[in-house]
1. 47, 31, 30 is what came out when Cα extents along the principal axes in Å, for residues 66-201 alone was calculated for one structure; which of P, Q is it?
2. Supply the structure label, taken from P, Q, corresponding to Cα Rg over 2.2 N^0.38 Å, for residues 194-385 alone with the calculated value 1.22.
3. Given a value of 0.99 for Cα Rg over 2.2 N^0.38 Å, calculated from one of P, Q, which structure does it belong to?
4. Rank structures P, Q by distance in nm of label points 7 Å out along Cα→Cβ at positions 2 and 74 and report only the one at the top, that is, the highest.
5. Name the one structure among P, Q that relative contact order in percent (Cα under 8 Å, 6 or more apart) of 23 was derived from.
6. Identify which of structures P, Q gives the largest calculated value of Rg/Rh (Cα atoms, Kirkwood Rh), for residues 178-297 alone.
7. Can you rank P, Q by distance in nm of label points 7 Å out along Cα→Cβ at positions 138 and 274 and just name the one with the largest value?
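Read-outs: derived from the displayed coordinates by stated rules, not from any lab. Nothing here was measured: the structure is a model prediction, and the numbers come from that model. Cβ atoms are built from the backbone, for glycine too; each structure is taken alone.
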Structure P
Amino acid sequence: MKDTKIAKLITAEEKRQREGLELIPSENYVSRDVLTALGSVYTNKYSEGYPGKRYYGGQENTDVVESLAIERAKELFNGDHANVQPHSGAPANIAVYQSWLNLGDTIMAMRLDHGGHLTHGHPVTSSSKAYNFVRYGMKDIETGEIDYDEMRAVALKTRPKIIIAGFSGYTRTLDYDKFAAIGEECGALLMADMAHVAGLIAGKAIENPLDHGFHVLTSTTHKTLRGPRGGLIVSKGIAGNTLKAPDKTIENLPTLIDREVFPGFQGGPHMHTVAAKAVAFREALQPEFQAYAKQIIANAKRLATSLQKKGFKLVTNGTDNHMILIDIPASIKGLNGRDAQETLDAIGLNANCNAIPDDTLPPYRPSGLRLGTPAITTRGLKEEHMDLIAEWMHTALTKHSDEKALAELKNTVTAFSLQFPLPSDI
């Protein structure tokens, strides 16, 4: 690379990733094949439109690439149609909102302080200004049980046009049948934002909401799905002619969504990313991906247990998925989530600070620390290694002001991490 400054920074980032362990639950490591597709000449090509209906010439290869990505996504998630063009999860969510709603319509989503995502109506987002959001949340923070009775009562009172099942900071599973029953009773479109757990669904480690009466599933394609950074929408219904506006019915949902992604919300798709998505979807269709998905959960459960044995207080007292949320002030006196994140960064363990339910601290310095196991499972770590991570975390946070102890831990983590190569090195 002629740009030596960027070349050095890429090399430095590769070194950082090799010498540490990624515990942020929304991050992962992609394969060499995914990286190859992502860096391919498809980055040169404009492909506005959809296969067979493009606005630019020279599409004989891009049409096949996108069609492969669509068919593989449909197979992974048991959908009738897939749109693989969203640039990330947020545009995917917004495209669904805009395909189904009018300005001011009501959406029901998880309480943001109980684990809901920014795009589920956080006041700082544009969607919160366009739509009216109402909430459901946990009945019992100690167990993570959702209050479905309250959810039903609010839904029947407010009649949301969309009900969202999904989260970015919730460590238990959702009862999709109860969502479906409430949605049917109030006449809502059922939307599953599965950005965090899409890989667990694809790997058949947890339930697929599309098998329980949901109409549409949105996701990122990184995180547990282990693809490039991007978005995905899988829906039920019949895909029609995107050049003609259809009636707003569940049957026409695929066409409504396609028209909202392009030309409604985005311009040309990033075809190098679509190619990389197709590669990742093929990898997720292999039997070994199912073993990977199950190992993610096994590792998360073991890590949660190990942390609890060290005296850490976990939100919901454990996990059923890939994610763990620690109440840091209740675990380590004098620290908050930001302090914990920065301390762990210093020894090569990367996690992220995060709000906890009813958090009294500000968003930039919240009480929680969020961590997960997708990336370290990709590296090949198993349950017995979770005990080591819990030990290192406990030592680092209880000795957070001891620079010598942190330096020694950094060396230990580096030596350990180098035993597990990145997938792109294999």
Structure Q
Amino acid sequence: MKGVEEQLKFLRRGVVEILSEEELKTKLKKSVESGKPLRVKLGIDPTAPDVHLGFTVPLRKLKAFQELGHQVVIIIGSYTAMVGDPSGKNSTRPQLTEEAVMANAKYYKEQIFKILDEKKTEVVYNGDWFSKFSFNDVIALASKITVASLLEHDYFQNRYKNGIPISLHEFIYPLMQGWDSVEVKADIEMGGTDQRFNIIVGRALQKENGQEAQVALFMPILLGIDGKAKMSKSLGNYIGINETPGDIFGKAMSIPDVLMESYFELLTEVPLEEIARLKKGIADGSLHPRAVKVMLAKELVRMYHSAEAAEKEALEFDRVFSDKQLPSDIPDVSVAKEEFSDGKIWIVKLITLAGLASGRNEAGRLVDQGAVSLDEIKIESSKDAVSVNNGSILKVGKRKFARIKFK
């Protein structure tokens, strides 16, 4: 096992705050001296089936702990997910059924082990203990926190001031997450900066139950590819780790230049010295931002697919976007002739039938934004009906294509 300072240097990368670093040093020192690994916790509420790059930020830090010889503990929030984490939300999250949560959890586990070493990861479900709670246990847990302390925190305070309803069960969530730390005897808990209150509650509950308080490592919130909001599937500004090499590469190439440094630091293993060199090169003009972005896109594809796929997508991107050629692998989409009227079809309907938008609202919005063309002719209005030939090429946005075939 590496020494304390060497471990700290490795662990500080991409961390916003350590609460507290002195406590972490003490824990690491005890671990080194005893040879006993620290227990490092991350709670996951599987509210959707897909894992995107924003979620990999704490996962990559867990991987660092594994490489240092510590024990990673993943808590699948089979019960907390049914409550819904209120952190950073301006409305009550919809409650999920246990069946939906467990189905999502299956997909989460498949994806997180693309990053973590499954053999070195302990996975538990908090339903294992919360399902055994009596009503008296719930009351006892609820007595550990005051309403005043809950309302001090932004996400509850803002909703209260703005007259946005707060359901009583949302107050229970921080206690549930905190109790998870007691159950697994966590030495360290990972979380985004929006998890600060929940993790501090865990520290308090551990102390009250005779345990040493966990150290908190807070990671930054990754901005999505729009550069404006937290990466989120609901906002459409995400890169999923299960997406195709082409989608990962293309989306990475669309991020604002200002995000490149944080993406390199938080999402890859590129050395910090190399990231600093790239940043300096962009600043002094010796490196073009596009060339650096290609390096980032290739690295992300390599991580979740292969080096061969990364090289292929880089060449394909150049062919399509630099040389203005069509992609070599445009999928064929069959559309029944019955969908046409007098040889024409509503453009919004065509996009939806081709599967290039999630629904008619999104399709219409993309058309009106000037992001849709048919046979290289831009469609001006979402109200338009268009004539389509057998083999016409429909393009939506910069990366989505379909070859229309009649059936």
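1. Checking each candidate, the match is Q.
2. Working through the options, I get structure P.
3. P
4. Values: P: 4.5; Q: 2.3.
Answer by largest value of distance in nm of label points 7 Å out along Cα→Cβ at positions 2 and 74: P.
5. Only one of P, Q returns 23 for relative contact order in percent (Cα under 8 Å, 6 or more apart), namely P.
6. With respect to Rg/Rh (Cα atoms, Kirkwood Rh), for residues 178-297 alone, the highest-scoring structure among P, Q is Q.
7. Between P, Q, the highest calculated value is found for Q.
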